[in-house]
Structure P
């Protein structure tokens, strides 16, 4: 385990040295790492929802997109007690003289909350709408890198977060889809059916899943 920890520290320091030599990117990376990355992933999820309403099977695809959102929130909630259980200290409190571009936090670092969100969003969208799933994959992996770049996490923290978010999204998916399916079934028979279907309650041609 100590060898893995040492490797994690070396990789963190490698990225940190890279950050020192790319000061032109600091502002963008800081904003992306703090709020921008998660916000953009949210927009991608919203785009997936509107695409789902136009799909060949709107209800089924909307259910999958809604589970992506719900599964992401559940994964984030479960990550909080997990990170406290592991109790890994932030790298800037362990390694001296490192570049830190974001305000220092006092919470624990493994798994990364941001990466957990990214992992759940990536897997959820890949199983709902391939196009937005691949977009989320690129943006989510970049968010994970950004969290290391700004000095907030070890690489192992974001890898752990990506994996944990993905596991939660997949493991709870059957139960989540069953619950969401009942809710959207009720909505599809009400005056709110426009939330499921693009037009008046009948499927419209579009992406095929």
Structure Q
């Protein structure tokens, strides 16, 4: 079965300086439709999706709808809609990334009580919130300074400024030495730097 893709009303990257009336209407429509979609639909995935696809879809959508991008806006309704979308996307990822939970959820949503099983009911609300918080912290950081440095590094990566990105990621890790996401991104940047050095013919220079 083909999966209906959902065009995002917000740009994929960069700060959201303003939200137009049309964008606000689109966001409201997405938020209003959350309760009628299962977790696969929320992440725009087929039910056969594996862990890698689920992770990539979550990272894509969580970056688009992350509340940090719109905290400075004054439109309360827009901020509430984006927050609702972001929380449900995170909830979807929490359930689908776990093999056991995903297996049970598939049975639930393909059974006769699908409408009542769209949200995973085995986990308590407190557990969902705690896990969602952990997911967000893994991706964006647990400290204000760490988050700031990581976001700056992502901007440098977009511009392919690998050395600057490396410096910011190393600084971010000084605040959050065990952050897995920061370490993964640093390893990626260092590979890019090594490729760059090879192209420049100076991979063997003393540093």
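Odds and ends about this structure:
- Read-out Rg/Rh (Cα atoms, Kirkwood Rh), for residues 27-74 alone, computed value 1.13, structure in P, Q: P
- Computing mean projected area of the Cα convex hull in nm², for residues 147-194 alone across structures P, Q gives 2.7 for structure Q.
- Comparison of P, Q by relative contact order in percent (Cα under 8 Å, 6 or more apart) - largest value held by: P
- At a computed -22000 (helix-only ellipticity at 222 nm (-39500 (n - 2.57) for each DSSP H run of 4 or more, over all residues; to 500)), which of P, Q: P
- In terms of distance in nm of label points 7 Å out along Cα→Cβ at positions 115 and 163, the structure with the greatest value among P, Q is Q.
Taken together, the values in this text are just the output of simple stated rules run on the coordinates, not laboratory data. Just so it is clear, the model here is predicted, and its values are computed rather than measured. Cβ atoms are built from the backbone, for glycine too; each structure is taken alone.
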